[in-house]
Structure I
Amino acid sequence: MRKPRIAVILDENTSTGGTRYEAAKGYFRGIRDAGGLPFGIPYLPEVVDVVLNEFDGLVSVGGRFAYPDDWYIAGEISKAPPSERFDVERAIVEGYLERGKPILGICAGMQMLACLNGCRLTPDLRASFPTASEHDKSGHFHFVEIIPGSRLANIIGRPRIEVNTFHREAIAQLSPAVIASAYAEDGIVEAIENVSSQFAIGLQWHQELLTAQDHPGNRIFQSFVEAAA
């Protein structure tokens, strides 16, 4: 039986000049362990049609780079550097949404999925939400509450899980095209779902860093690959 071919948009080292592609091995491990075949995708316009037509699912990975100014709440712009990743990734995500192919967005990938569906971001969640907990710290964990009846709730099978957190930007305004399927205890949106798609789920946390553990969130990779089969 043919294994689903999964495109993984690569990240880049934006903090040190953007000269190298990079991605955590956990993305590839999670897809493989779920029965898929992962392939890293560079930021070349020539690959867009190939990814749209020859791959079965898309993982949009984490990263730190600026989105267009109008993707942020009024009066705010990103503090992150620009990236040539944006145009290629946007074309691929839009194409997958149009075709109804499965998408899993993680961290920046969730924010791309959210904004293409009309949501807006804050570039600094602690500035916009002064009572928010720590979210931008490597190795830090917090709990998220999963919304009953959401696709995410059906996948994970638990009302509450502990996740890592390493993001400065966050969704500040939701649109009718998505639902929030998980929140941190301080009210920050931690997962979204595109209401009109078979499988278009975004996670604010980095599930790829938990694939070597017996973590309930790894069921998301399993469900994603099954949707791509």
Structure II
Amino acid sequence: MTVTRWWWVRHAPVVGQDGRIYGNRDVACDCSDETVFRGLARLLPQEAAWVVTPLSRTVKTAEAIHRQRTPPQPPFAVEADLAEQDFGHWQSMTYAELDAQRSADWRRFWLGPAEEVPPGGESFASVCRRVGTAVSRLTQRFAGGDVVCVSHGGPIRAALGHALGLTPDRALSFAIDNCAVTRLDHFAEDGRAGLEEGQREGKMGETTGPGGSWRVAAVNVKAHMPERP
């Protein structure tokens, strides 16, 4: 049995956006809370493959964790298919501005968010498809090891949906906080890592398929973070 462990970390909090929708724009994040990153350094495995997205907030977060660790950590693999959802023309707008427009696209999005496509962007269902494909490919590439992936709220929800065989609408139900950890374990027989098409729901909350099965070990863990008043 080959076990591949995924450790998903959402990037550090975004700053300077004043409530604006940023989606897959490359915006700054706040990595000043060293207590959080020391905790992440202790919580995450010492020997692992590290994956980030092309957006700098994931790279900065991974670097902040690495600064708390010795010996030096391996370089990051950059995976574009694990980047955040593209909200198209809605990006850089506030929710109040969108509401004031009363556009049909905006109303449809909140009535059926997973399948609706923001103007010039992509649906969450599309995010789920690209994330599922990337996870299967990388699970095969790093079979039998640990993968630390610093990503975004949308793709982490999509990865949970992939593991559990959920519809995109159901996958949106998960809370994914900044710097929180979600752990997904993949089991494959005969070294066959990566789920194939036609997965089916199994027992004990696992999802099984021709290529193996998934176990959800933890979702949105923040035990490494100090309590806030």
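The value -7000 for helix-only ellipticity at 222 nm (-39500 (n - 2.57) for each DSSP H run of 4 or more, over all residues; to 500) was derived from one model only; which of I, II is it? Let's see the in-between values first.
Working: I: -7000; II: -9000.
Corresponding structure: I.
With relative contact order in percent (Cα under 8 Å, 6 or more apart) computed per structure, which member of I, II shows the largest figure?
Working: I: 22; II: 29.
Top value of relative contact order in percent (Cα under 8 Å, 6 or more apart), among I, II, belongs to structure II.
Among the shown structures I, II, from which was the value 3.0 of distance in nm of label points 7 Å out along Cα→Cβ at positions 131 and 155 calculated? Let's see the in-between values first.
On the way: I: 3.0; II: 1.0.
So the calculation was done on I.
Tell me which structure, out of I, II, gives 0.70 once FRET efficiency 1/(1 + (r/R0)^6) of positions 51 and 75 (r between Cβ atoms, R0 = 41 Å, to 0.05) is calculated. Display every interim value, and only then the final one.
Working: I: 0.70; II: 1.00.
It must be structure I, since only it matches.
Cα extents along the principal axes in Å was computed and gave 51, 39, 33; which structure, I, II, did it come from?
Details: I: 51, 39, 33; II: 55, 43, 32.
The value was obtained from structure I.
Given a value of 19, 50, 28, 3 for P(r) over Cα pairs in 10 Å bins from 0, in percent, for residues 147-210 alone, calculated from one of I, II, which structure does it belong to?
Numbers: I: 20, 57, 23, 0; II: 19, 50, 28, 3.
The correct label is II.
All of the numbers you see were taken from the coordinates with simple rules; none came from a lab. Note that the structure is predicted; figures quoted are calculated from it, not measured. Cβ atoms are built from the backbone, for glycine too; each structure is taken alone.
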